[in-house]
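Given below, in the form of structure tokens, are the structures.
A short reminder: the numbers here are calculations on the coordinates, not readings from a lab. Keep in mind that this is a model prediction, so the values were computed, not measured. Cβ atoms are built from the backbone, for glycine too; each structure is taken alone.
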Structure I
Amino acid sequence: MTRTALVTGGSRGIGAAISIALKKAGYNVAANYAGNDEAARKFTDETGIKTYKWSVADYDACAAGIKTVEEDLGPVEVLVNNAGITRDAPFHKMTPQQWREVVDTNLSGVFNMTHPLWNGMRERKFGRVITISSINGQKGQFAQANYSAAKAGDLGFTKALAQEGARAGITVNAICPGYIATDMVMAVPEKVRESIIAQIPVGRLGESDEIARCVVFLASDEAGFITGSTITANGGQYFA
């Protein structure tokens, strides 16, 4: 039976690459998105992957959205927590709203998506939970106290939940990408990009497809002995 995978933030950037790679690997794929209807429609038209709109920061919206996906495609057995936002500011200028928005999406959103699926995975004795953290959750980053804290929290969540899921056939892992050539990164001034690349030993930005291939592996049966782990995919920029 074909397994169903749900990718949050799955219609753009790294999430889109993950959705496409999982479809190519034979999964039924649902891509969640938060707000860009035009991009979601274009993504569905180009890939045939259905998109579903809700905010991962809202628990009830996640539960309702998951229910709709499962009615359409069957039980979700692979969850990729990819949705994330930034609200960067030096800490002395950071507002409570900037803190809450990032933590609500990047950390609480992982709980909000995983929790409604957990009992079903336990009952079926199979599940894959893969969370996209960040190099900045490992090493920190100036003006990203909110983002770095949330992404570091994702790693703690991964390690703890892996221990609960192991005997139920559920693996829980994380991936920490470094700087990837997404639209956001490519939009920064060239001199800034060059300064970023100068810090990466392999001498280039990563590609979204490289992160997607990590996800496909962790989702597979072949990765069943890997849980509570973090794949660090950053070109040698930081060693965890």
Structure II
Amino acid sequence: MTSRTALVTGGTRGIGQAISVALRDAGHRVAAVYHGDERAAKAFAAATSIAIFKWYVGDFDACAAGIASVEKAFGPVEILINNAGITRDAALHKMTRDDWQCVIRTNLDSMFNLSRHVIEGMRERHFGRIVNVGSINGQKGQFGQTNYAASKAGVVGFTKSLALEGARHGVTVNCVAPGYCATDMLAHVRDDIMKTILAAIPVGRLGTAEDVARMVAFLVRDDAGFITGATFSLNGGQYMS
């Protein structure tokens, strides 16, 4: 298998951490991007020996500089995993403008910011793998998440459109849409709400970060080049589209 340079945003915690490890284990050179939790990022780097890079993915110029640093260290980015995401939950009549903009910038704008800086090189080299991490709530909607659901629904449209643009240049673009997974994002959910969530999942359990990482690791393989523009739902049967 060819060893390639992979960049994973939000790559030091939760699903992103599992993806970074899975790609490392597949033999790739991995750059895990983080922004907020310095302590967790350093602990991740120490435990995994995966290189970490710090910048805000919602900032176009920061992404340009960050990618340049990654490519200086490891060579051209051939695998991009747009995983970074946040929530700022509130019903729309209580949602602030900042709640809306922070989620859109981090979850949706980041895909443009990262992809724009690597897509030309991928096209020129006639190889690229981009995987965008969506969500079950971008597919079905969720009370109190108009911002998050809108951002994740946008992931699907972005994926399909960029897939069409990259197809004849050896660049595949796909989306994975996890359901409810046992990560920090669910850590503060009340017990009664968690019981309701579990009752709605036919397989009877939460997903794991590794469930998602295995799918991502498959989609970035050299021999997965006939798969593009697809959205893969990993939700235990909770929502079938």
Distance in nm of label points 7 Å out along Cα→Cβ at positions 41 and 209 was computed and gave 2.9; which structure, I, II, did it come from? I
For distance in nm of label points 7 Å out along Cα→Cβ at positions 145 and 185, which structure out of I, II has the highest calculated value? I
